[in-house]
Structure I
Amino acid sequence: MMKKLYLPLILVLTVALNSCDKVDDPYQHLDAFISETGDIRFNDTVYSDTTIQNSRRIIIEDFTGMKCPNCPKATDIADTLKSEYPNLVIAVAIHNSGNFSEPDDEFTLDLRTETGEFLRNKFQMSFFPSGLINRADYFNDDDPITGIPQWENTIDQMVQDQSFIEPRFEMKVQSIYNTESRILRLIPTIEVLQSISGEVRLHAFLLENGIIGPQIDNRKTPSKVPNYEHNHILRLGFPGNGSGRTIFTDPQAGAQFTVEAPEDELRTNVLEEWTANNMEVVVYLTEVNTNEIIHAEHFKMTNE
């Protein structure tokens, strides 16, 4: 559910609170925001809550590049899988592919990120396009990197595998984006549904859609597409540019993580050159020993 909050609404709520014996304040969770920033002008703030997802989501991390001639084919496969499994599959395009991603006079976009470089080095990505599917070594071959011919089959098997797709966590995320300060605040509440061995870390991605720029596509003649639409582009991983933050160690079923103080939130600045209304947010959990993504939530940053 998403809504934009306006100052007149707050005035109405204030009157209602003064005229009734007891009224539950639906925006009580924003009191800390008012106190911290001193800004009661809610007309420049977008607030949203995620709904509970009853199955595990699958993240395709597509390592790509604007000069990579075979990469648009991989993007199309990822988009097809998103369409086939709209509530399950999330696509993340990571433009960190060495020479394929470096800007020049003809390819002026720079879509590289520190987070993308961290992930490229961590998983030793050496050929493009290639990808990670939940960073899982699903077929037990000691390699989580999945070539694009295997994406569809791998995800089909994951979706049909009840032991894989069954959620091990329940996560709800409150998202507060201030359009004036361009600060995004994420306030997750997480419950463990199945006991987990190991260290669990919390991460977030900011993605941007609708970025227009050149792309090489060897299926086209000429192969250079000048006005290609780049979507699901990784702009930022936080906290720690992809490393995340530990929230559980060997958690048992029923364990909970809640935000008790501002430092427990996930918070970042949304740069001026990014189009806020085109931004997506992915909040996800990883298990440190295996690097696997074990839960994820996904939503638009604004309601436009």
Structure II
Amino acid sequence: MTTKPAPELVASCWTSAGDAAPLRNPETSPVPIAERIEAIAATGWSGFGLAHDDLAAARSTLGFHGLRKLIDDAGLSYVEVEFLSDWWDDSLSHDWRPKFDLLLDAAETLGARFIKVGTAFGDAAPDLEMFVDPLRRLTAEAKARGTRIALEPMAFSAVRSIPAAADLMRSVGMPECGLAVDYWHVFRAGTTLEELSAGLTADQIFAVELNDADADVRGTLFEDTRDNRQLCGHGAQDVTGFITTLQDLGFDGPWGVEILSEDHRSLPVREALRLARTTALECFPALRRQPDNALESV
């Protein structure tokens, strides 16, 4: 039997970061960047993501050109950089502007597919029109540097649902501005796969992040997303159905995998990466229909 090639997978930034987590100060990974890239390549990933603090550390040591050489030498095809918030508030530009400048420099030198941005934690914004012009400005700057802007709706933020964010993208009206679709935030926001399919188009999807979770939230939504995500297929969510929904829309990868949990952070990075990739691949419908040993070669 002829087997299809495995989907290309990208280790989203926290998946390879070791004992590091969002909103720690700093968020820098304790794993040396060269060791991290070697582990990503050795476990079969096609690319990876880096968060702002890791990028700042890399710039001050080996520099972005040195980092690009490590990435190229490892044979990795995809790079993602993140994360920016507060970009709609000019009164906070003293904080977010230097971060954006660093992300622009990193994206240009590393050949990043996009810069991931989001909105502040809190209540859902009643009207997303306030984000249209700021997103257009960010996108114009990103386009001039050879990259794009990917907005990630989060279930506890001002822009929290994919259907609402897809409408926002239509208002922005720039092909270089799209969405990062994280499955955890899809189901924790209460969006069904049917609603996802009805409200989203393939051209709006710049990134997808696969993961899983228990049926019930433990702690706050933020604590649940930071500490209790499950490996794909090991929780209560329909990861395969999510993949199928996006494939039916016309999305064909690369697929990000973002695992955030206390258990994941406690593992050696190479083992954590191997588990995250293997369990994600097991959720792809085409691979599930292949013989039991089909994954041995990927």
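A few notes on this one:
- Which of I, II leads on distance in nm of label points 7 Å out along Cα→Cβ at positions 261 and 277, largest value: I
- Which entry (I, II) yields the derived value -5500 for helix-only ellipticity at 222 nm (-39500 (n - 2.57) for each DSSP H run of 4 or more, over all residues; to 500): I
- Structure with the greatest value (metric FRET efficiency 1/(1 + (r/R0)^6) of positions 157 and 213 (r between Cβ atoms, R0 = 25 Å, to 0.05), set I, II): II
- Structure with the greatest value (metric distance in nm of label points 7 Å out along Cα→Cβ at positions 125 and 205, set I, II): II
- With percent of Cα pairs over 30 Å apart derived as 27, matching label from I, II: II
- If semi-axes √(5λ) of the Cα gyration tensor in Å, for residues 77-180 alone is computed and equals 27, 21, 14, the structure in I, II: I
- Structure with the greatest value (metric distance in nm of label points 7 Å out along Cα→Cβ at positions 189 and 245, set I, II): I
- Structure with the greatest value (metric mean count of other Cβ atoms within 10 Å over residues 149-156, set I, II): II
- Source structure (of I, II) for log10 I(q)/I(0) by the Debye sum over Cα atoms at q = 0.13, 0.15, 0.23 Å⁻¹, for residues 141-252 alone, computed value -0.86, -1.07, -1.32: I
Every read-out reported here was derived from the displayed coordinates using simple, explicitly stated rules and does not represent laboratory data. Keep in mind it's a predicted model, so treat the numbers as computed, not measured. Cβ atoms are built from the backbone, for glycine too; each structure is taken alone.
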